[in-house]
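A.B. asks: For reference, the structures are reproduced in the following blocks.
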Structure 1
Amino acid sequence: MITINSPHNPTIKELINLRKNRVKKKNDNFIIDGRREIEIALKAGWNIESLFFCSELADDSRESMDLSAALIEKITKVSSPVFHKICYKESPDGFLAVVKKKIMDLSHIRLGAKPLIVVLERIEKPGNLGAVLRTAYAAGVTAIILNDNQVDIYNPNVIRASEGQLFTQTIATASAIETMEWLKAHKIKSFAAATTADCKKYTETDLIGPSAVIFGSESEGLGQEWLRAADEKIKIPMRSGIDSLNVSVSAAIILFEVLRQRES
């Protein structure tokens with residue numbers, strides 16, 4: 001197998017270009033940087049378009065990957081300087097994949113008997129979205145719905161903060177109105193996480209049935225549309241002087257309360 005040593009190689013130039021946000025938004029593909037994340041995506045059924053490998057950066061234990069014959073044919077070897085040009089990580093492990101994006105809408109959500117849905121409105125920070133996805137995986141969330149999403153779902157910081165769990169989760173994007181109608185159609189009760197005076201404490205709320213918990217943006221919280229439409233408003237009690245928590249922290253606290261109630 002020939003090793004690419006030049007960053008001016010056409011394939012490498014395309015990869016470098018794919019790292020640019022304006023290009024990535026228009027492209028059907030995105031980059032996964034790191035063996036662990038690639039393996040999670042593979043197991044979750046994501047379509048790997050091509051694989052890039054640098055033996056200089058991968059230790060012996062990492063060099064073997066359980067790949068099908070079709071995927072082995074998609075491997076391209078590159079030198080260390082070239083790999084550093086195409087990867088995101090400061091300390092890469094020598095594995096990088098180009099992966100096809102998935103269509104993400106409400107029709108792809110499959111519900112069981114007692115679904116738990118997370119709705120995120122206007123999330124702005126990739127790290128927060130990734131952290132919520134990681135928590136959602138740990139708490140057994142059915143699906144995550146993004147309303148008026150401000151974050152590139154395939155941002156490397158989302159992948160990193162989620163520890164690859166982006167690829168295991170069912171994610172849909174929809175407007176708030178579409179989400180409200182979808183929840184009602186599936187008889188899923190909505191709980192808006194807020195800080196207004198009329199909120200119930202989250203620990204005093206029945207979250208055992210089919211539920212959707214809605215969280216707002218880091219800077220503004222939930223919009224009035226959701227505050228008016230939600231079946232109930234819930235809050236996390238806090239000491240005076242603090243009026244909100246990071247959205248990923250709030251999600252973790254409430255989602256594990258759902259888990260506690262359902263397993264009691």
Structure 2
Amino acid sequence: MNSSNHSALPGSAAPSSAIALYARTTDGFQARLARSRAVLAEAFEAHGKNLLQSSSLGAEDMVITALIAELGLPVTVATLDTGRLNPETLALLAQIEARFGVKVEVFKPVEEQVVRFVRERGENAMYESLALRKECCAIRKLEPLSRMLAGRSAWITGLRREQSANRADVPFSEPDGQGRTKINPLAEWSWGDVWHFIDTQQVPYNALHDQFMPSIGCAPCTRAIAVGEDFRAGRWWWEGENAKECGLHQAKSNEELKKSGVQA
């Protein structure tokens with residue numbers, strides 16, 4: 001069992017544990033693990049130092065960082081600090097460095113753009129309309145992501161087919177619409193696979209996963225899910241199911257990005 005501290009749920013007599021809830025040994029896991037290692041090794045062979053892991057600091061991305069470290073690949077690991085992340089999420093930066101010897105590069109939104117948006121739209125404008133929520137995501141996520149990926153030919157993500165209907169056909173490798181290759185080494189993994197690896201390899205993870213938050217984004221846009229709810233039900237829960245993407249994993253052409261104010 002992972003030795004990290006587990007947060008108790010309100011009213012619960014004992015700490016909850018995402019590992020106890022989710023970790024499962026399933027047939028074919030070792031084969032899936034081997035394919036993921038091969039995907040990462042082949043991606044580095046093809047792209048070298050132009051390859052980057054874009055980490056959300058979620059469970060899947062922690063697994064990928066662990067695999068990169070295990071394989072000894074000198075791949076840059078980077079993340080976005082939107083300015084609205086939970087402290088439990090940000091705490092992982094130090095844990096990654098301590099556990100894997102990897103210093104995560106952090107990209108933040110342009111302060112002037114954030115200040116202007118909050119002044120004109122309000123601190124919690126994301127609740128008012130889909131358009132305003134996407135505008136907030138564009139400022140806090142898409143623009144810094146464009147800087148993160150500048151000069152890169154490929155990037156690694158934690159996308160899995162099981163995560164949502166929109167991701168059901170995620171391949172191991174795909175074009176991202178901007179001339180780069182997106183690598184998804186855990187495409188075929190189950191949620192049980194992810195937590196089985198975290199458990200057996202002692203991978204640090206976000207303490208909020210112990211509070212029934214399987215998918216974690218910005219604090220105002222993430223809530224715990226109830227038993228039986230969809231994996232991503234806690235993300236932008238006030239919106240329709242088809243809207244639940246921030247744009248990071250929706251292929252757009254350079255021209256479309258420029259129209260939205262983001263430079264590719």
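Here, each number is a calculation from the coordinates, and none is a lab measurement. Values in this document were obtained by computation on a predicted structure and should not be read as measured data.
A.B. asks: Quick check: 27 is what I get for relative contact order in percent (Cα under 8 Å, 6 or more apart), calculated from one of 1, 2. Which structure matches?
C.D. replies: Details: 1: 19; 2: 27.
Going through each structure in turn, the value belongs to 2.
A.B. asks: May I pose another question? To which of 1, 2 does the computed value 131 (volume of the Cα convex hull per residue in Å³, for residues 157-228 alone) belong?
C.D. replies: 2
A.B. asks: Suppose you compute Kirkwood radius over Cα pairs in Å for every structure in 1, 2: which one lands on 19.9?
C.D. replies: On the way: 1: 19.9; 2: 19.0.
Computed on structure 1.
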